[in-house]
Structure 1
Amino acid sequence: MVRIHRALVSVSNKKGLAEFARFLHEMNVELISTGGTALFLRENNIPVVDISEYTGFPEILDGRVKTLHPAVHGGLLGMRDKPSHQSQMKEQNIRPIDMVVVNLYPFRETAAREGATYPEVIEQIDIGGPSMIRSAAKNHAGVAVVTDPSDYGWILDELKANDCSLGESTRFTLAQKAFASTASYDSAIASYFAERTWSAEGARKESAQLPELEALILKKCRDLRYGENPHQRGALYRRIDESPCGVAGAEVLHGKELSYNNLLDADNAWNLVLEFDIPAAAVIKHTNPCGVAQSDTLVSAYTLARDSDPLSAFGSVVALNRPVDPDTAEEINKTFVEVVLAPEYMSDALEILEQKKNIRLLKIRSDASLAAQHRQIGGGYLVQDKDTYYLRSEDLKTVTKREPTQEEMEALLFGWRVVKHVKSNAIVFTNSSRMLGIGAGQTSRVDAVKWGAMKATLPLEGAVMASDAFFPFPDGVQAAAEYGIRAVIQPGGSMRDSEVIDAANEQDIAMVFTGIRHFKH
């Protein structure tokens, strides 16, 4: 055990500090502090020694230099069991510091604040704090380092039980967390710089390239029961340099523990439903939509989506882009649903849904993370921008003799927003309000057409077809014509585009090119 006799306290986040520091004072621990923290402690009637008094050197450069001093780092790094260290410390009148309580300048919060200037963000790069944390963590054999206010409670419990002493395992655990905190902090700074290139006005211009070095720091949110299968371990992490958002940041209001596969499906469902500006619902199974619809009301959108493929909707994940009302809740309860995601739940709707013991209800912010996407492969990672391309009707090019009708155009745009979220090769049949059939993950495009038609539970006559990539041969369009498809949306760009267009003209099918592909592997 290491008895705490002297502690250096310098924090930005002062939550819980008064109680923690007051106990240390009551246990005759000498408290050394800096600037605003020292003022805070004095306002709470807790005696403190100013850092400048302790080091004999004033704080300079507007506080940029205050703890970068041998009296501080010598007191932290000096090994208690090494005679030469103890002798040198005595010669230099350096007193040991047994505990560091430090959290860092709010760099992330400042960088995320709307309107924050580049100089304001740079000023929040902490220098002394990480230096003290690293010194204390390196010498955790004799020093305790506390970086997270949420740890004050259990640390106090141990201090109270052991005459203001902390055990070896505790000091190791705190050091482990300390190094993770500085790594995370530096990651946020590195990411901020990586997203910018230098300009004449300063480093405010977004970079045109992905960064040369990618610092990815993840924080565990919770362990999962298992991974994709029971014999695999699983956990949920989120990027620590992002504010909580998306599925990883959702609030679980009700239901049993979420599984690895639930979270994968939930992420796909939520990203899909965000495509729509009016009430919309997505029903997801094994990361692919089995029903998607939009309507004037949420209950109508959900019912249309569910009934697109009611068999597949059993055991599905449902995402809704509007607050859940009682009518929608009643409809959801008619089918076994694993997870519901929505931006809000009306209180009476929540009561209805909570009648189902195991259904997971997630309240999720109505935005999405725009961070680059990372995917692990053997020995490395693939990184790409998120696919946020939003197609408008004026972006389309009609390439057939017949132009789409207004109703067909609305259906084509609807289908295009859905097919973006379907595994390639992807084909989606829709009208202007709902998905009618889906051919997902097929190894040839014509097979995707045939599979989508086979899976359709509603008539396809007069419907439209969306394809996430070009048709390499005319056979896909010819097959679609047999099912009564009247219009097609696809990227174009095949060597046989002319043959595909001819096949559409022969069947009086309207075809538009997007000029952009939406592969999802």
Structure 2
Amino acid sequence: MRSLAPFSEPVSTTFKIDLTAPDSHVVGGQGPGAWIARVITNTVGNQELVLAGAIADDLSGRSGMDLNYNGTDWTSAHHIGAWHPLPGQPEIEFNWVYTATNQFGAGYHIFTGQSQDQAGNLEQPYEIARVLKLPLGSPELAGSSVTALPTSVRPGDTVNFVLVARNAGWQDALVAISDTLPAGLTPVLDTLDPGVSYDPASRTLTWPATLLWPGQVERHSFDAQVDAGVPATTLSNLATFHAFWPNTDLLDPDLRQEFTDREQTVTAETTVVVDPNQPAGADFTSPWVKVALGEKQAVADPQVRLGIAAAPDAQRMYVREWTPDPASGAWTVAQNSGWIDFTSAYTWTLSAGQGVKYLGLWVADSAGNVSTLDEHALVFVNRLDGPQSLADGERVQYRGYIERGSWVLAILKTISGDPDLYVWQPRNGYRPDSFSNDTVAPGQVEDIGTRFVQQSGRYLVEIQAAGASDYELQATGGTSGGTAMTHAPATKELPAHPLTISDPLSANQLGAAPSLVSKTYLPLMLR
């Protein structure tokens, strides 16, 4: 008889399965889910949001903290770990931190939070904190506009309206846009953006409010049809732009007044002529035009090439150049081309002086209609081809769009005096984010170091003279050709604002529109 092999002893293993959601509530913090929830002043003098809290999870471990404010998009905390940063309270541990500078606008903000652990368990979202950030100034919406195309129609025709909100001020704000149509014009509803509402009783279209940062633009368009049977008349269309901040209705009256005192409302108007006797096919449509710069954003040659696309019947064109005043920042007309024959490729010689310059272009068609100057027909370029002289306190600005992930280097060489270097990141209208304002001697150079660009957008670089100065600026890497400075702590006051954050359109400083037809003066007859 064959013997059986002995059985092995049974082995048991215990698996712990984490089915419990983490918990980010705190007791005694500045919010139900945040030890710290407030706005601070950072090292350069700008306001900055700081949120920080703790996550309890004893099994699988912490994974992340998601945040939402005012019901908008969700984002994630920057850092997850363990810190004990509160002086005198070493028992309080932080597990997550979120900071925001210029992406966080003014208002009374309600934050919702939701933590997650390593097992994928999610906490139920809840209100973690409220943070108050007062506006430091008012936005400037005076350059906002509404335009109509065509401007003369027959009953039954369709008109396209374009509304553009432009913020030329230092302060961000939510901007609500509405458009009130006159009797005789009815909106074509399927041309409206999603979320736009129409009240037939008041004949008013209303767009959802959007956050408009300093120097930014918000554009909308829609069609409206002229009612049948409208007699010969002029119809006036009124657009309203209102700047405000979120959740201020939840504040006590005194705090709320801090916001309402800085709100701004501006209106813009355009007219459409209705003429039942207008011949069919009559051309009252302004031609379209788009301008592209055939150069980089910074040029070392005063001549730049413009690539121009326009309506097929464009026959004439008019070019204008603006530069910012070095003391006030106001856009001034540097030169005009006058009306010249249309061409799709045109070489323009920039005006004297370094820095940013804007070029705008109008075209006229065979019927004499002139285009509307808008963002499609306005470009900027930086002249960067030699030394520049500045009086005491004067500034020269350079600007450019830079993609996140780029590396930038600005080198300032002093020829005489004491020029200083300042840089503003996108959406910042207050004190510079980076600077080098040492006291220097001729031949020495200053720079802000090679910087990794954290956010895409329009950067502003300025040179400001502390006393009469001459300088050269190099905006890319390479040899500086001077003696490097050893940077010391800055003792000079930082500029409160950039020289300008606007463009000629948003600043409403276009100057007089060019007249297509020269005036004819008849001789004076005396008897």
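Every read-out reported here was derived from the displayed coordinates using simple, explicitly stated rules and does not represent laboratory data. Here the structure is a predicted model, which is why all the values come from computation and not from measurement. Cβ atoms are built from the backbone, for glycine too; each structure is taken alone.
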For the read-out distance in nm of label points 7 Å out along Cα→Cβ at positions 127 and 503, a value of 4.1 was computed from one structure; give its label from 1, 2.
2
Thinking only about relative contact order in percent (Cα under 8 Å, 6 or more apart), which of 1, 2 has the largest value?
2
Per distance in nm of label points 7 Å out along Cα→Cβ at positions 95 and 463, the highest-valued of structures 1, 2
1
Identity of the structure behind 3.9 (criterion: distance in nm of label points 7 Å out along Cα→Cβ at positions 167 and 247, calculated), options 1, 2:
1
Here distance in nm of label points 7 Å out along Cα→Cβ at positions 55 and 343 was calculated and came to 6.2; which of the structures 1, 2 was it taken from?
2
Given -10000 as the derived value for helix-only ellipticity at 222 nm (-39500 (n - 2.57) for each DSSP H run of 4 or more, over all residues; to 500), which of the supplied structures 1, 2 does it correspond to?
1
Suppose you compute Cα extents along the principal axes in Å for every structure in 1, 2: which one lands on 139, 72, 71?
2
Across 1, 2, mean count of other Cβ atoms within 10 Å over residues 287-294 reaches its greatest value in structure 1
